[in-house]
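FYI, it's all coordinate maths here, none of it is from the lab. All values derive from a computational prediction rather than experimental measurement. Cβ atoms are built from the backbone, for glycine too; each structure is taken alone.
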Structure 1
Amino acid sequence: MSDTKNLPLLERIKVTGDALRGTIVESLNNEITGAMREEDTLLLKFHGMYQQDDRDRREERAQKKLERLFSFMIRLRMPGGILTAEQWIALNEIAGKDSTDELKITTRQTIQLHGVLKSRLKPTHKIFNQVHLDSIAACGDVNRNVTCSPNPTQSPLHEEIFEYADKISNFLKPKTRAYYEIWLDEEKIVDKKLEEDALYRDAYLPRKFKIGICIPPNNDIDVFGNDLGLIAIIENKKLVGFNFAVGGGLAFTFGNPDTYARLATEIGFVEAGEKTFNAIYEIVTVQRDYGDRVDRKQARMKYTLDKMGVDQFKAEVEKRMGFKFQELRPYVFNKREDYYGWQKDINGNWYYTLFVENGRVLDNEQVAIKSALLKIAKTGKVKFRFTANQKAIVSDVSPEDKKEINDILEEYKIIEHTNNASVIRKNSMACVALPTCPLALAESQRYLPSLLTKIEALLAKYDLSDENIITRMTGCPNGCGRSSVSEIGFIGTALGKYNLNLGGDHEGYRLNQLYKESLDETEILRELDLLFADFKKERKPNERFGDYSYRKIFHN
């Protein structure tokens, strides 16, 4: 891409920024400010980091004529969301020492650390490297962390399917050595041909790209919310391939009708193995070549797909990969949830899924989750897996070690904490939002727990406490908490105000729709009170709340 003068800043610096190096080193060495240069903050995302500041302290610092309290969020690249005990111990050590005291499980099965000061960025990455972790391409206009159904009890073929997440992540990883040079002091590459990238070239992708792998019948990762979703097809106890779904994406912009949430469209079946990787690669190249590089709000693959048309998009992919998609294979989704408590896989190993509210691993007055998981990690007898719903799994526990791990879970009241969480709370999640996210218009993870307490009281009022209603909150319409594909979705519009969205289905096939705009808490509870009362009275046999609200409100 030679002519960049009419392109947005990010598109220009992707091409001119020396393969994602920019002047990041110079910015790091500037001790006068806690921030990076503007151009470097954009390139930093490709290294898995966002520059942020503590919005709770903006006014205070402005009054004192101090610059904002800048810090950085680091997001790890963890395909499928799995860590060893050694890796968990390292992350625990960083959290509190070089970042906030909290480990954040994201909705894409990885860990974020918040509050890392600029001076501690390089040492933190070196610690990651010592335990074989990195944040390469965890953000930026590249393929992001690849998600996959995490629990081996999901299928006897789980391990085979799960391996695709790591293989796809490595397959689509940028070739530049910038990360290793800047953060790990690798000798700077001299022969630039060694990092030539046939996939990303010099301009990378127009926007971020997300891939998820799902194992029916549980759509636990919200496969249709991805740019590319792979639905594992198992026939005669064998993985035969994947149904491909393209064009998912949940972000939109208030007041811009040209932006919208969209679920992915299934375009065909591809056999497992080499053909699957060929198809993935060429879908990414079509987005690379046809995606909008002028208007970033139109740059996600969902817009590319809609502008080209599904048939033309599919034909272009088929032309590039040299074979055609087969007819879609049948499958069924009948749930979208995590498996709480102890579960056993076909090899006899055990897995305990614990409730972690909104993915916040910390110690508080309710429960000491961070301390419990550290003690479990120090046994060296487990791994940790993370769900796309922000929950943690103590995994790969051998039968002879189960009692020891269970005793720790009981000692720290983790089992009690998990068992006591309501059904609606267990199937809820929220994005980070305030105080660190610069896009947030309203609270999310700090507010949803207290709101759910009041919603739980309403459900109890109508004898609906056992209803598994998927409930999600985001502090803005950017979609990080997948609120647009929930049965009850709260989308922040301003401090204390939320759009109330209803009508998503329980399996993840249908988006919800706007029901009422910019409600405060009193108005939210009043509307839900009326809805729950009518749901109790008017629901059909075995009808879910999402299907009821879709039928009664939007299709009555």
Structure 2
Amino acid sequence: MRKILFTIINLLAIVTAFAQTGKSDRNSLSIILLDYNDSYSTVINQVFTQVSPDSQYDINKIPTHSIRINEKRTIAGENGYYHAPDRTQNILTFLNKNNIGKEIVCTLFNRNSQTGEMSAEQIYNRGLYNVSDQNILESQATKRGVEGLKDSGFSLISNCHILVLDYANIRYEYKKGNNDNSDFYWYATPAAYLFKIEWDNSKQDQLFNCWIDKNTSPAERNSKMQAFEKLYIPMKFVLRIADDDRSESTGIEKQQRKIDNGEKRKYSNDELKENAFVKMISEAADDLGGRIENKYESFQIQNSIYSIRPVKAKIGKKEGVKVNDRYFVYELVAQNDNSTKLIRKGVVKATTHIAENRQVATGNSPTTEFYQIAGGKLEAGMTLKEKRSCYLNLDLGYRYGELEGIYAGLNTSLYATRATSHHIMLQVTGWDKAVTASIDYGFGLRCNNFEIYPYIGAGLDSFLKDDDESDTDDKAGKNNAWLAQGGLRFHLNIYYPVQLFGGVEYNYPFSEGENYKEKKITKDRDIEGFNLYGGLRICF
């Protein structure tokens, strides 16, 4: 999955534009943090200043990088619950009152605040970097040629966004758990707010009316400087995403328990505390960014299929494509009322063959290869649309046999080749008085809508502690049995992301605790042997 919120900028073009040009227009972003002027402010600022943004999007580094909040960062919630405060209106008022939209424009045109001089060089460069192969080919038939494509950078101004991040209700607390799970935790209720510049031709005309460059006469400079002072570029609210339950363990007591068992100390308690705080801030940003992308269509990569066998598209590292990134494939279908509708035709994922296209298009740009995991026949010209994935799948079903019980699992599939995949699985089966858990690795074949693979793994079968048993016996593992297992498993699409799964498995116990040996007789449980299992799988 992509790391840190700064890597969420993607490309967008309307559906008809895809059909004609097969390209997406870049978005740009400015990052602003809410500042409570407390001890956490400096550390949070450092986290974001040390991150180098990917080249998949444009960053507008405006002068305003924080908004001061004149209240405490942490305010006790009702009944002990904390909630991320909704500051949408306050932030929007600040952005428009302080004309932050004009700061974006000044950054785009590299305006000198002293002389008022501006340059279109950055806009021209962004315009050229954004163009597709189709644009290049079409431009060759015009009088201006490729030079004319520079002007397309002006259309990207309307794609400028501001992202405001709020880390409210930060607490450092001790959490009492069970079975040596107690530890010190960081807590917060982070929120992300997305705003977009309101830019149109009239605003662009106003900008040109106060344009100053080295050729502007002294007589015009003063009036144009005054006109620029009156230029107002509003921002509009897009969406807000919040998380009321963000936490991160420091691992201080976990490390101490290891030290008590004879292991060496790896980190000081202060280092563990600081690392956990930075991790919480970073992963909160990543999570909020993914949720924004899933909700805000403009931040989703879209393009068209360039060719099939294998499926290829003219996107790549410029757009931030990574291995196993998921895309839905749509076809534009005419309706009876003369309108058009996107109908989903399939699902594909990116292979390791990702195009190095971080350069101005030449008319013959490289392509990224994809492999199909669901759907029917795909054709060139169909639309690819990114659907962010958690790379996790949830299984729910039932197991029959020696380990009979309710079955649940988490697993992930990783690309190997276009026809094979790696599989890592965590499986749990619950019985009325026992639980079996295992971790497994599989490798096998994949084709459209179906995959099958053998796997091997190891697990633990554990009788639940009886009321008359002591904690000492339980901790000693006397109620447990270690087992080895192997099996054959399949997945079959119903309608992605819903699938059927099933498998056959053999289990062999190789180490049994003292209580376990006694209980398996009285409870009539012998885990050695074959099992069948199956159910529904949801792909996230």
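Data table
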{"read-out": "Distance in nm of label points 7 Å out along Cα→Cβ at positions 79 and 263 - structure with the largest value, from 1, 2", "value": "2"}
{"read-out": "Comparison of 1, 2 - label where distance in nm of label points 7 Å out along Cα→Cβ at positions 47 and 319 is highest", "value": "1"}
{"read-out": "Identity of the structure behind -7000 (criterion: helix-only ellipticity at 222 nm (-39500 (n - 2.57) for each DSSP H run of 4 or more, over all residues; to 500), calculated), options 1, 2", "value": "2"}
{"read-out": "Structure with the greatest value (metric mean count of other Cβ atoms within 10 Å over residues 111-118, set 1, 2)", "value": "1"}
{"read-out": "Cα Rg over 2.2 N^0.38 Å derived as 0.95 - corresponding label from 1, 2", "value": "1"}
{"read-out": "Given 1.2 for distance in nm of label points 7 Å out along Cα→Cβ at positions 391 and 415, calculated: source structure among 1, 2", "value": "2"}
{"read-out": "Structures 1, 2, by mean count of other Cβ atoms within 10 Å over residues 31-38: label with the highest value", "value": "2"}
{"read-out": "Structures 1, 2, by FRET efficiency 1/(1 + (r/R0)^6) of positions 367 and 399 (r between Cβ atoms, R0 = 25 Å, to 0.05): label with the highest value", "value": "1"}
